[in-house]
Structure 1
Amino acid sequence: MLEYNIQKILNNFMIDYYGVADISKYENELVKYGGSLVKGYPRAISLGIVFPSTIVDHLNDDSNDIAKLEYENCYKTINARLDNIASIISSYIIRKGYSALPISAAERVNSDYINAAFSHKLAARLAGLGWIGKSCLLITPKHGPRVRWVSILTDLPLNPTGKEIEQKCGECMACVKICPQKAFYGKNYIEGEDREKRFDVKKCDSYFNEMEHNKQVPVCGMCVYICPYGRKNNK
């Protein structure tokens, strides 16, 4: 009944993706990044909202600052929507006598390592919503990486959803080739392997800093734009 009510709330807020992950065996790894705050939660609820393709499909046009501005606004708006619904669902769970911790959609807790308190991609992957691509983004079968995520950690005994999806990037190197910073190494995701084996996150971060310094719209999104799993008709 509780899960039914949660999904009913999510439908009212136009949430595109919902899943539940069993994260109990990852606690030691999670505590390394989120500290004691994220300890003691055996479940993670993963929620996602899809970016409009009407905006993402124009990101490759360097002369189109309007598309970049709209993408930036959409990014912030979707993050706010996700944070709002995560707060609402957390309050509902707490009212029912369980613990819940909403993790912000985009908050950075470590500027050196550049990470959040909890990996939304981990929750979505374990919930069977997608796989980690060569871009280090969560790739869904239908929308590719064109989804923003938020997570709620909880001890509410929800049943995990789905199974982990097999990686389907194959020999595709589209995101690797299009990256303006050459930040991706073209390696498939291996659980437990350091992110730095696949992705130089500081190259990516410095690119945004450079754009801001040059008074440009700090938007890239090329790895989101190019992935064939998100492009209509794989064009």
Structure 2
Amino acid sequence: MKGEAADARSILEVYDLERVAYRSVWDLQKQLQEALIQQKRNPEHTQYTDDDLADMLLFVEHPHVYTLGKSGNAEHLLRSVTELHDLDADFVPVDRGGDITYHGPGQIVGYPVLDLDRHFTDIHKYLRYLEEVLIKALAHYGLKAGRAEGQTGVWLEDRKIAAMGIRSSRWVTMHGFALNVATNLDYFSHIVPCGIQDKQVTSMQVELGTEVSMDSVKKQIVQCFEEVFQVRAHWAGTTKELDDKISYF
């Protein structure tokens, strides 16, 4: 049984949900988080096995949406809701940490739903690990990314290329990171991104001066996730397979 537990702890199921509305994926994360929590609450669950609900990483590309974290400042939204509708954009106050950010086409959003009891129970360490995943992935493309003192996220000097905001309940995570690959950066002009004044946002396409395959970046992120978190990734499918799993558990 010890070997089974070690194997189960190392599994990461990856789901590529493609283009999905923000609220739908938010609801999905809540279901997955609650399923992992209930799994731990089961008095018969004394160790992790291959039959357990595994850690998951959801990839998604959202239609235009601005989200405001629970500790964010609404004044960092520089347009009215009516003006956002004219931009075909939604506005959603959410339960993650952090301030305001933008999600949209050309951006890879990753939502790790992890039971940190399988890894380490340290939220700050978890955020640093997420940053490290993206730093390593960007290095694969020749981009020397790093951190900014006192800030969460990934930067290229003073240009932010990836934002992060998470929520954890009973050490089960949701929300995650947003990496600008070929994002229309004009949409960031309608907010104070992450509440940080006088800083720029950028994308892989801008920095590299060429188009980048979203699929190739996702694969690189997964490889780096395996390295940083010491997990074995399994590409588990799309929305249908995930819905089937939720129904099962």
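We did not get these values from a lab; they are worked out from the coordinates using the rules stated. What you see is a predicted model; the values in this text were computed from it and never measured. Cβ atoms are built from the backbone, for glycine too; each structure is taken alone.
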* Structure fact -> Value 16, 12, 8, calculated as semi-axes √(5λ) of the Cα gyration tensor in Å, for residues 128-167 alone from one of 1, 2, is from structure 2
* Structure fact -> Calculated from one of 1, 2, distance in nm of label points 7 Å out along Cα→Cβ at positions 80 and 208 reads 4.1, and the structure in question is 2
